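Visitor: Please find the structures below.
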Structure P
């Protein structure tokens, strides 16, 4: 079989353990009864430890040493296989398995408490659990090792090659352009009319979201749509990628865009080449690249006038109170640039400001400048500075996101990176597919999805994010296509074009 074959067999076991972990985590967030929380924490901790111990084992070290020599001159996929597992092995070798298991258990418990605290808008309920997670994340960064900032050790998990300094430059540059642009829209533009108020039954919204997912190509024979407190996508294994969503009875748009967002993640996973299954390469090139796919379908497609040319009739069929609205009315309502409390409901002008806020706060937490008990006050102050509004309660403020409860410090910047990559990929797709928008108007997304599959999805984690972006667009990460896109679009929406 050879060293590469032995490595593939060994990492397959790790992938199968992660599949069991993912299934337990999905059930925890969707169907698990409250009293099952402690047992689930133990189960997840045990499964993750088993996978972790295999990742850092002496056996893994031996296999990598043999495979690295054999991979010289081998295929790109085989070289990537060695690169990816050597990265994980090196990264986590110094982390004690006891610590890692405790970390997983602590985060699992914290997420359960977060759900309750959010429902009650009670940060003090969550505070001790978050403090424990933050302490453990700092310790994890120390074990992994880092240069300049412990945050660099954390963000590397989500975006290989990214650092706090690079993020400061990217996010700072976006803030410098987006804040005055928002003021231009507010001062000089004609704001869109929101959807008329009404009650939109959740069951009808679920059905509408299923239609949207089917329209963009989500394979329900290889996935599910369920409810959760915070929408997410999770891959259980080949042929099983599940999405969840949440709903508001007073507005059907957040759920629709949530479904398109999670559907974009799922399409990526469903499009990865079958030969990469169980190899550790069967995931996104990075979380930023993965977010580019969710933001592509949510924003570039879902918030386009072309989308509403065909989707208006589907909405009106389920909600007759909206029958007087034209496709352009829906398009404008879907692109109302207005400071709001909730990140996932934010428009494309203000969304990245929410990420700037979270990046600065979590950086201060990890580097020790901010105490957990002071987080709500600092959150509200940052909201005032960035968006000019102050959340009326913790539920719409510091408790709105699930990420910190799960220890995912360093994840939030992936959303902004995804916005930037999505704009770059869209520009490239339009160049390659001249009839791009005509296809969208006719709801024929097959050629567009096929382009994404060929250029991005099928490669999984074979290429590093910057390399993949250069292969698809001819350049690395750049904010310019996004800024050009968002300014042109919103000037049209606000009659400033």
Structure Q
């Protein structure tokens, strides 16, 4: 293995563990290509299983060509790249966010989905890493960007080297201490041919203006070492942020409880009202994070919740994003989401239509919701029992077959972050206690499960399939 400073830095970081399955986000740009190549150099000595993932955002004319380039590069490295296409513009319009933020959200959802597929093959969750290629210059730019927008100490701590994804997988940043100039030299030394995003050279985005104009101006006129200064500032802020978080977590021990019917978070104020304000603002932030509202946790919202903690008034209410609310009843603040005390009911307007056909006649209409399985495999397991397939909600003992073993439906719904009051609304096609297909639902955390659901791999269609069991979902007329 050819060693250099970047590979030594990745080793010294301790982020890469022996025998890990690493999902590497690869745009094909210099940063991600450098990261992938360096990880590939470590693969044999560290027994790494590297899974490159490329997301084509379909935002630029060059996107398809860049995807092809990534596939060629990973193929030359002996790696199989998984590619995805994403409708960033559509998501941005739906959520009223920038295409940049939409792209980021989609990428991390896809990384989680790939991680869940790896875990389904009985790979321990703590042995799966998601690697992304933020570097030291990105760190400096992020701190300055957040400072200009207005942020607290947590925002000023910059990009963490390690954090958990939405689904609980570990995200690592092996290049976070590597400067962009070192990456460019690595690319040159190893004769790599990255994709170059010309939009990075324009000033259409605030971050680009910071990178192309503001930081060079500060380097020239104020501090030639401004990037290093910003990174040191982030390290100091991170230390303070970590300490305050630990104090807040210790302080709220015993003060938070959960009701599940209805689903609510209860904050007991008796012990925490004497806390300093910075500690209680963090407790409010933790609760919003638990409710998956952290992206809406503005200074104003946190201040409103914190003010209610200290108020002499035994009642009060704060409207939360997406229709939820926080309201005080004497020494307790109760947090509920939009549906508050409503148990979500299953959709009774649809029905299941199973059909058996020859593989040559299998031409499903993509506009309809459907699942398809190898009929002969199914019939071997349940001879003559197609008529016993049911479209229903979960029952005690239900399980979904995996590539290796099986998973209880209860555990799957918990792992997929389906809130408790929505779990009995999830519909599935099952025979006895074996589930073939969990229908898509907006209550799943992952985009794949929201759009396609989850399928049993036990009866997958293969090249040897002769007959197909097609299950379509139709209106209940």
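Visitor: When you work out FRET efficiency 1/(1 + (r/R0)^6) of positions 18 and 274 (r between Cβ atoms, R0 = 41 Å, to 0.05) for each of the structures P, Q, which one comes out largest?
Guide: Comparing P, Q, the top value of FRET efficiency 1/(1 + (r/R0)^6) of positions 18 and 274 (r between Cβ atoms, R0 = 41 Å, to 0.05) belongs to P.
Visitor: Next question. Here helix-only ellipticity at 222 nm (-39500 (n - 2.57) for each DSSP H run of 4 or more, over all residues; to 500) has been calculated and equals -11500, so which of P, Q was it run on?
Guide: Source structure: Q.
Visitor: Suppose Cα extents along the principal axes in Å works out to 79, 68, 40; of P, Q, which structure was it derived from?
Guide: Q
Visitor: Between structures P, Q, where is volume of the Cα convex hull per residue in Å³, for residues 250-441 alone highest?
Guide: Q
Visitor: From P, Q, which structure was relative contact order in percent (Cα under 8 Å, 6 or more apart) = 20 calculated on?
Guide: Only structure P yields this read-out.
Computed from the coordinates by the stated procedures, all read-outs in this text should not be read as laboratory data. The structure presented is a predicted model; accordingly, all values stated were derived computationally and were not measured. Cβ atoms are built from the backbone, for glycine too; each structure is taken alone.
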